[in-house]
1. Who wins on mean projected area of the Cα convex hull in nm², for residues 158-237 alone among I, II, i.e. which is largest?
2. Can you spot which of I, II the value -8000 was calculated from, given it is helix-only ellipticity at 222 nm (-39500 (n - 2.57) for each DSSP H run of 4 or more, over all residues; to 500)?
3. Once relative contact order in percent (Cα under 8 Å, 6 or more apart) is calculated for all of I, II, which comes out largest?
4. Of structures I, II, which gives 3.1 when distance in nm of label points 7 Å out along Cα→Cβ at positions 294 and 342 is computed from the coordinates?
5. If mean count of other Cβ atoms within 10 Å over residues 70-77 computes to 16.4, which of I, II did it come from?
6. Compute FRET efficiency 1/(1 + (r/R0)^6) of positions 102 and 350 (r between Cβ atoms, R0 = 41 Å, to 0.05) for each of I, II and report the one that scores greatest.
7. Which of the displayed structures (I, II) returns the greatest value of FRET efficiency 1/(1 + (r/R0)^6) of positions 142 and 246 (r between Cβ atoms, R0 = 41 Å, to 0.05) on calculation?
8. If you rank structures I, II by FRET efficiency 1/(1 + (r/R0)^6) of positions 118 and 222 (r between Cβ atoms, R0 = 35 Å, to 0.05), which sits at the top with the largest value?
Structure I
Amino acid sequence: MPPAPDLAGLVEPDRVHKSVYTNPGIFELEMQRIFGRAWVYVGHESQVKAAGDYHQALIGRESVFIVRAPDGAVHVLFNRCPHKGTKLVAFPDGNAGKFLRCPFHGWNFRCDGGLHSVPARAGYDGTRFDESDPQFSIRRVPRQASYRGFVFASLADDGPDLESFLGGIRTSIDNFCDRAPEGEVEVAGGVFRVWQHSNWKIFFENLNDTSHPMVTHESSVNAARARYQALPPGSKMPFKLHIIEGNGEPYEFWDKLEMVGFDGGHSYMGAIFQPPTDPVSLAHIETLKAAYGAARTQEILEIQRHNSIIYPSCSPHTSFQQLRVIRPVAVDRTMVEIYTFRLKGAPPEVFQRAVTYANVVNAPSSNVMPDDIEVYARAQEGLTTDGGDWVSLHRDAGRDRAVPGGFIGNGLSELPMRNQFRAWAAYMAGEA
């Protein structure tokens, strides 16, 4: 493996060196210095409802899982038996029963990771094996915390607490949950898992990139418009076509959107769809009013956001109850998981609309996502050529307006990318 180059000078205020996307040595350092220190999203409490329920995740290269103990507590454990190192859970989700049982030699562990029993116990008499020694229990991640049901973990023994780490982007999680009349959300349905042949940062940058939709998604936008024009005159554009056609708005539209970057690499962009007035939305609003009152409901609905970025691991989409989770696998390979959430207490049609959005926009077989995956791969391939050494982040550079805890820019600004690389540079320099 080639050594990582000197990191100094790779990130400038308005450009970054291509090696941050292509150098395997830099990727290895990212696994240590970013994913080895940051709070990383590992799952939602609703994915482990019953005692023994577990959900697998990755923190950088580390295989971990969250599990619900009989006392209701949720624990994040390394996916490794302390006996021979065997992975304890193999499926993405499941239920271990009362105990976590190693499939190799049958060691049993409580759901908090503590050793419960070993077979042929007499064979350990007189040896250095001590069942009370923590080295013979499943190791817990150094730190874990939950914010409104969203579970994060950190491989670092020290650092800011979760709420301090989230900073201003907490408002996106709050709005996600506040849109539920019961104030809680839950993962529902299945999950899309999408392999991307590109560096994880390319996907993350694109989430709040407003200058690509009308270009990258031109074919799907044109198809949606052609289908609508074929409908009887005066027909209202169906929801499925509307959420595709919205990518075709002109640059002037995108530049008017709100773009906010927070310390730590987090950011959000304003919603691209106007607050809907269809029967499903109106029914949802009535349930919110019944739960919160008219004034509070208005406050909740006034927060309209498209993609939010919780750097470096996930992206909530509050309007349509989606969460995309980023799992870097190699310097040029990334796995993205897309989950759909149910708003507790909302009409069931609200969840069905979220499922529709997931299938039309986020499914690997949709008309939209394949456009993105194709250009991500082309970007990765182009970055490996000798066609140039730098990636431009110049749009609106120097015009970001500083506010407490972050920056605000125009909708077309490359503020989110510059903001992510500010955080990237701090992590890589050991300053975060």
Structure II
Amino acid sequence: MTADLPTPEYAHNLKLLGYSDQGGRPDGVQLMVNKGHAIIGHMFSDGFSVVDCRDPRNPKPVAYVPAPPNTWNIHLQSHEDLLLVINAKNMFAAEEFQNEEEYYKGKIGKKTGITDATAAQDWTAGMSVYDISNPAQPRQIGFMPVAGGGIHRLWYTGGRWAYASALLDGFTDYIFITIDMADPTNPKEAGRYWLPGMNAAAGEEPAEDDARGGLHHAIVHGDTAYGAWRDAGMVIMDVKDRANPELIVHRNWSPPFGGGTHNCLPLPDRDLLVVADEAVLDNCADGVKHIWLFDIREPSNPVSISTVPLPSEDDFVNKGAHFGPHNIHENRPDGLVSDQLIFATQQNAGIRVYDISNEYRPEEVAAFVPPPPARLMDKRPNRAQVIQSCDIWVSKEGIVYASDYNAGLYILEYEG
């Protein structure tokens, strides 16, 4: 390994090829790779950056697009020449969420005043559309506004339809919406689905508990949407009629488990669903979180059949900050599509790869734990200077791109 590359705390079957501090903005959340360029949404620097990774050993920052004031651009999706970017209230800059536990519990719509539309809005809410025929020069061509807190995360793999989680006026938390992209310069909301009790403006009664019962996002395959509904578990929806999504099944395992369901990735050729529960509190205060495998041969009755192994070569529970899943590579059509290997971020335990060829006995086959970040971009109080591997994207050739809340872009090669 060359001297100018960071030295990992642990590595197995993942070789470090390149590293970038993203032009001095090393905080990253969701990333996409398009035409050899990594496009990375920022958690604390606001906006998003583009890094030319056509030579993965020598990544070069080439663009930074600032967010509107008080607005998050943390999540984004790219396909061919289009880039979709979320616009939402910057929650981690808000006074009410400086204690991060407040963001991950209770009714976020109520805490922000969005449930009863009393929030004094000083942010931009909606979805931006960019032309990235030249990804080094994103050019905004469209915007879809929403009334409320904004959009949290998107799913778009080309074609007419995009999908999002949206915090809208009158709702207790993020709900599912479908978006008509027939005219990318003028995207329009087409349909909605929410769990009973979420539409407070319509008189629905939410449960009186501390659960975050809101959609993180859904992955859509064909006419089925697989929604990760945080503390409300998994919600599978029929979206054949994009204007009227309908429930297929709702399953929740919190309690006894700690909630935070973050990804629901279908593996259609094997009738499997990979479900990751996000670790959201320091030192596993929300419990040890898992990546589950579900048998979905009968879509109306998903059955949990296994979990992937927990990282165990260090005491990650007490290492500081978050230990456990954040994100998984979601088999996007422009990258690696595999129903045998699962690539995941485990926050302070870095990047992990799992062989699920035997769905009843998944095995870890690769790992990479980066060193601590050089500095904290996170200005919230009492944050530990500990690696927090966040998002992951994998190319067809097995090149792994991983972001971190504070520590920049790692480019790895899977050698398993």
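1. Values: I: 10.4; II: 5.6.
Largest calculated value belongs to I.
2. On the way: I: -8000; II: -500.
It was calculated from structure I.
3. Looking at the calculated values, the largest one is I.
4. The value was obtained from structure I.
5. On the way: I: 16.4; II: 24.1.
It was calculated from structure I.
6. Numbers: I: 0.45; II: 0.90.
Once FRET efficiency 1/(1 + (r/R0)^6) of positions 102 and 350 (r between Cβ atoms, R0 = 41 Å, to 0.05) is worked out for each structure, II has the highest.
7. Details: I: 0.45; II: 0.90.
Checked I, II; max of FRET efficiency 1/(1 + (r/R0)^6) of positions 142 and 246 (r between Cβ atoms, R0 = 41 Å, to 0.05) sits with II.
8. Values: I: 0.05; II: 0.30.
Between I, II, the highest calculated value is found for II.
Read-outs: derived from the displayed coordinates by stated rules, not from any lab. Since the model is a prediction, treat every value here as computed from it, not as a measurement. Cβ atoms are built from the backbone, for glycine too; each structure is taken alone.
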